[in-house]
Structure I
């Protein structure tokens with residue numbers, strides 16, 4: 001009896017071993033085939049979807065980067081013609097200013113000296129003019145010598161030149177010469193905004209001494225801003241005026257914004273072998289860009305339409321691409337063929353299919369195919 005039990009147990013174990021071996025062989029055969037069956041329950045439960053090849057636009061693009069900038073005429077660096085100490089500066093960075101608005105008041109004894117010199121020359125000029133006219137009359141009547149006439153003429157014209165020079169200097173530092181002639185001498189001068197815009201830099205505070213070489217305040221008018229892009233030398237011949245630009249501000253937003261090429265530079269930066277490309281932003285009044293923002297951009301140099309599939313319909317396995325094409329649909333299941341694809345360009349959502357002829361008019365699993373194909377290959381590798 002004991003031997004009989006041992007025999008029965010051996011037969012059961014052998015049967016189980018053969019069963020497992022047969023099952024493994026069946027799975028291996030199924031994985032090696034190009035046919036995949038999906039049950040109707042699985043198809044509906046995982047919300048799979050059938051579709052077909054569609055025409056999509058694929059762009060030839062030139063990748064570049066740059067910054068948001070403003071034209072030179074929309075930037076102003078405020079400085080002074082004569083040095084002085086800051087007596088008053090009522091503005092802060094970010095303040096909006098109008099053209100002609102007071103920015104800074106400077107104080108210096110040199111301002112007083114210039115006004116004093118102007119006033120002295122003005123008073124002398126009246127006398128020298130009269131003397132010149134008198135000597136001219138005497139000379140014409142042969143009463144006075146030519147020497148006296150020429151001396152009076154030289155003195156008058158020299159003083160006149162000094163008068164005009166000091167007058168221009170007063171106007172340049174925003175002091176009214178007429179007011180000075182009336183005896184009103186000021187110890188301060190005012191600096192005014194040359195353009196309207198926003199204060200972006202203030203490099204002084206009350207009591208700071210500024211010289212003519214110092215930048216006191218920077219103003220930028222953001223009513224018109226643009227893209228300043230750097231395109232490498234190898235790509236610059238592909239860039240043309242009016243080409244479309246897609247760009248984003250990676251540090252601030254994931255949104256894609258639109259622009260157009262307006263100007264292409266005509267010289268190459270020798271250090272990094274790039275050319276500047278100036279782009280006009282579309283709907284810039286709707287945006288809230290700040291000058292100096294870093295941008296990543298793609299210039300669209302060419303476009304074409306091609307047949308394509310959604311990325312969810314294609315799985316990359318090793319170095320090959322596959323999709324599931326419907327072979328037939330039975331009552332309880334969907335039978336698919338695993339088809340190898342030759343792919344081309346890619347967008348954010350679609351992949352170009354180059355060998356589309358054999359599947360052009362067939363239904364393709366466009367949602368859920370990726371997981372089936374990847375799960376299948378993972379299962380195959382595990383065996």
Structure II
């Protein structure tokens with residue numbers, strides 16, 4: 001796809017000004033890295049602060065008296081357990097028990113919730129969610145009659161989303177807001193002003209570090225981005241691209257849709273049983289997920305570490321002896337840990353810590369070992 005046809009976040013010009021190396025990421029023109037390089041960006045986030053443009057993510061408002069019941073019927077986690085000002089991680093299951101997408105659900109009020117979905121799947125997710133409210137018999141849509149009383153709105157174009165992550169993130173952001181940040185718990189949020197701009201301030205992220213994701217009007221993106229960089233300059237903040245975002249989430253063993261999750265991969269196989277609340281009542285695909293659990297999983301996601309020099313990449317085959325037993329879903333060097341790591345699907349009997357495996361790296365079967373995840377865990 002030519003650059004002209006790619007979607008752009010409100011920060012596109014700023015990324016270019018900062019020397020960002022731009023790539024096509026799921027139809028978006030995004031910076032993969034800046035001149036400082038991936039390792040520097042990764043290390044800055046682990047030890048100081050990193051700034052990420054995640055404005056390409058999608059936002060869908062769900063409002064109305066049946067909002068909680070509606071979302072509970074189309075996601076795996078239990079929305080009834082959320083309180084105002086709390087968010088949780090969840091997934092849209094399909095009828096076969098696979099995953100349409102993973103997402104965050106934010107509860108603003110009993111009748112007002114926000115779904116934050118992946119950039120590359122926003123249109124697919126919007127079609128999926130709105131499909132349940134289309135004119136089909138409610139029994140077919142998976143809901144008890146009558147159809148839920150909700151209104152949904154795709155507000156993706158209205159927002160910028162900037163993630164400030166790392167041990168120094170809270171101190172930097174606190175200088176820009178009168179909202180006291182320390183009491184905001186992980187996976188909680190509030191509404192306030194950042195640099196005088198109305199914002200949602202969410203203590204969430206995709207790096208394994210403490211930090212915040214700030215949602216604001218798209219036209220305020222440049223102001224907020226520049227102010228955060230300027231305020232954090234003395235603390236060593238760096239703008240970070242997609243490559244560092246990927247190595248950070250991999251060290252923290254966080255799933256990436258299209259890799260560890262997909263239409264044919266269940267949350268149970270991806271070690272996300274903790275967001276799959278089978279006791280909460282009916283939801284799309286629940287029967288299939290229960291079937292899968294009762295029959296016993298055929299594959300399980302594991303973390304591994306390379307024992308020989310070589311980098312396992314997505315799609316590389318996993319062997320035990322001469323048998324091909326699985327596939328790598330994500331793999332890369334881990335800059336902070338100074339190791340080569342990855343995630344892979346293998347049969348459950350081979351999913352034990354210490355299991356020796358081999359990864360086919362361009363025709364050479366290199367030694368690796370199953371290790372506990374997450375590979376990296378920040379000190380609290």
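Looking at distance in nm of label points 7 Å out along Cα→Cβ at positions 125 and 357, point out which structure of I, II has the largest value. Intermediate results must be reported in sequence, preceding the final value.
Numbers: I: 9.3; II: 2.8.
When distance in nm of label points 7 Å out along Cα→Cβ at positions 125 and 357 is computed for each of I, II, structure I gives the biggest number.
One of I, II was used to compute Cα extents along the principal axes in Å, for residues 197-364 alone, and the result was 56, 48, 23. Which label is that? Going through each structure in turn, the value belongs to II.
Structures I, II were shown, and distance in nm of label points 7 Å out along Cα→Cβ at positions 157 and 309 at 5.2 was computed from II. Supply the structure label, taken from I, II, corresponding to percent of Cα pairs over 32 Å apart with the calculated value 67. Attributed to the structure labelled I.
Suppose you compute distance in nm of label points 7 Å out along Cα→Cβ at positions 173 and 317 for every structure in I, II: which one lands on 4.5? It traces back to II. One of I, II was used to calculate relative contact order in percent (Cα under 8 Å, 6 or more apart), giving 26; which? Only structure I yields this read-out.
Out of I, II, which one gives 0.90 for FRET efficiency 1/(1 + (r/R0)^6) of positions 133 and 293 (r between Cβ atoms, R0 = 41 Å, to 0.05) as computed from the coordinates?
Numbers: I: 0.05; II: 0.90.
Of the options listed, only II reproduces it.
Work out which structure the value -10500 belongs to, where helix-only ellipticity at 222 nm (-39500 (n - 2.57) for each DSSP H run of 4 or more, over all residues; to 500) was derived from one of I, II. Among I, II, the structure yielding -10500 for helix-only ellipticity at 222 nm (-39500 (n - 2.57) for each DSSP H run of 4 or more, over all residues; to 500) is I.
Only the coordinates and a few stated rules stand behind these numbers; no lab work does. Please read these numbers as outputs of a predicted model, since none were measured by experiment. Cβ atoms are built from the backbone, for glycine too; each structure is taken alone.
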